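Multiple structures follow.
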Structure I
Amino acid sequence: MAKTWAFKDRIPHPADKVLNVILDPNFNERWTVVQGGIDPKATMQEAGPNRKVMKLELTEKAGSFGTFRSTMTFDWDLNTKTMKWTRAAEGLGAKAKVSGVTKIIADGPTTCFFEETGSVEVGVPLLGRKIEDGVVHHQEKGRTAKVKYLIDEVAKR
């Protein structure tokens, strides 16, 4: 059974401004490092008027097991400011199915909510539950720094 997480943070910036920052590949590379990623490279794969798809390749830490390469895909619906994301990995990381949804929800003209839900399922007996718990703990532990970085970067633009 998959482990899940859900967060909803108020951001003191307009939804459109937050979305524009999040769609910047350079921002995503720096943001990934804040979240513990190593050597990220983001590229826009599709950039239409209603949809943008970004790929982010990075190295992730696997606790005492070392590191592994992974690719995240961020598929944004620009009309609803909703992004579906998935993660595919190599090696041990391939055993984990990790995905989620991010929403930027306007809350008046000067603030918005940054909402994220996600799930992780590791198809490895016994050890899988421990890895799932570790992924959720990583999400919880890094949330404050992740949101602060987003708020600070939006304020600069």
Structure II
Amino acid sequence: MTNKHLNLIVNLENTLGNFYLKIKNLARLAGAREVLEFMEVHSFEHANIIGQLNTNLQQPVLHESAVINFQHNLTKSVFNKVTNEKDILSLLNVLAESEESVGKLYMGISGIFIKISNYYRAIAAEIENIAKEEFNHRDLLLKDKARLAQKLGKG
């Protein structure tokens, strides 16, 4: 299963990689070609890293139809018991048992949401690592700017 949010990041990084691929050969950027090639390679690497998350991480799924079917079957069963049972104490037991079943259902749903949360935490951690690399890339570009400024006598 692919994740559209991950695909967005992959597309962003591939677009950056293609951007650097395109501009690295401009004559006026010849002095920065090495750093631009580095940026190109790293953008495509970032796209690959995020793309691998689509393969390596299984996104948990809440099967809504199963939840709806469970509730339908439970209420139908309880309704049949309630309409046929004359003893109020037995009826209250049936209702209490049905509430316990609903509670267990919600605990299961909660567990799935925890798994979904952990899935997105893992993705967020990887994206945060890439963000830190982007800040390092910024610093690298600024360092190369200073190097070129000094070489050109503008620093």
**Complete:** Matching 20.5 (Kirkwood radius over Cα pairs in Å, computed) against labels I, II points to structure II
**Complete:** Working back from -10000 (helix-only ellipticity at 222 nm (-39500 (n - 2.57) for each DSSP H run of 4 or more, over all residues; to 500), computed), options I, II, answer is structure I
**Request:** Kindly point out which one of I, II the value 0.65 was derived from, the read-out being FRET efficiency 1/(1 + (r/R0)^6) of positions 53 and 69 (r between Cβ atoms, R0 = 35 Å, to 0.05).
**Result:** II
**Answer label among I, II for the case where distance in nm of label points 7 Å out along Cα→Cβ at positions 29 and 61, calculated from the coordinates, equals 4.2** = II
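Read the figures in this text as sums done on the coordinates, not as results from a lab. Quick caveat: nothing in here was measured; it's all calculated off a predicted structure. Cβ atoms are built from the backbone, for glycine too; each structure is taken alone.
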